[in-house]
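Only the coordinates and a few stated rules stand behind these numbers; no lab work does. Only a predicted model underlies this, so the values are computations on that prediction, with no experimental measurement involved. Cβ atoms are built from the backbone, for glycine too; each structure is taken alone.
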Structure 1
Amino acid sequence: MFDRAFDALERGDLEEFTDAIRDRTDPACEFRSGIGSVVGGGSYRGLDGIRSWFADVLATSSERHWRNRRYESRGDELLVYLSDFEFTGASSGAPVSTETGAVFEFENERVVRINSFTSHDEARSFAETRVA
């Protein structure tokens, strides 16, 4: 699911992204973005909120890649996602590279919470607080 979703975003295909996550995302899923300086940050609710946030990512970048994707399972209900996010600003043409991480929390095999971070260490540390 995740690789398919990020592959779609790299191509700029918001419809394919939405299709990739629809069946595994709880309608009340809460997404908290740690990338406030890039695309507005904040909290988003449900599939429409997640889609809206990533639509902003696509609108503000002309090229984007999530490289070196890794997944660390913390039991059946927690998944830590880590990658190197590289993008080119749509207006400036400036290349940007940063770590990114997210903690996905599951209930009944559906994502109910996503917290994203601008470093792998932050994501892993947050995950440890959720496991305890």
Structure 2
Amino acid sequence: MSLLLGGLFGIGLVLAGMTDPAYIRGFLDVTGEWRPELAFVMASALVISSLFFQLIQPRMVKPLFAEGFSMPTASQIDGRLIGGAFLFGMGWAVSGYCPGPGIASLAYLEPKVFGFVAAMLVGFKLADWLAPVR
């Protein structure tokens, strides 16, 4: 089921143009030839997910394919959050990929995509290594 839903998500990313780094850079370039179409994709995803969270979660004790709902518990804005957001944004701006579209773009078999995903995985492991044990 996870593979099916992940594939559906990947198809949505491709159809929305989110696997095209030039398209992403055009969206991020608000002082140049800005391409606002991606804002509509993001806004529609927020609206749909917000509606489903409001409609489904109060009625369900647990998700259909998981032991429980995974909801964030942290509420403070700290250096880790700001630093992580900065690194995510810089990586997205420089490469034109964020994690989901980067993984979906592996299907194109382009070497630069493999480089991005490899760097992303190294970054994940580095973050785990640097994070204090909780």
Review point. Computing FRET efficiency 1/(1 + (r/R0)^6) of positions 51 and 123 (r between Cβ atoms, R0 = 25 Å, to 0.05) gives 0.70 for which of 1, 2?
Key: 1
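Comparing distance in nm of label points 7 Å out along Cα→Cβ at positions 43 and 83 across structures 1, 2, which is largest? Walk me through the intermediate numbers first.
Working: 1: 2.5; 2: 3.5.
That would be structure 2.
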Point to revise | Top of 1, 2 by distance in nm of label points 7 Å out along Cα→Cβ at positions 75 and 107, largest first | key: 2
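Can you spot which of 1, 2 the value 13.2, 39 was calculated from, given it is Rg and Dmax of the Cα atoms in Å, for residues 35-90 alone?
Values: 1: 13.2, 39; 2: 15.5, 41.
Corresponding structure: 1.
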**Study point:** For 29 (relative contact order in percent (Cα under 8 Å, 6 or more apart), calculated) the corresponding structure among 1, 2
**Key:** 2
Point to revise | If helix-only ellipticity at 222 nm (-39500 (n - 2.57) for each DSSP H run of 4 or more, over all residues; to 500) is computed and equals -11000, the structure in 1, 2 | key: 1
Point to revise | log10 I(q)/I(0) by the Debye sum over Cα atoms at q = 0.18, 0.21, 0.23 Å⁻¹ derived as -1.35, -1.42, -1.40 - corresponding label from 1, 2 | key: 2
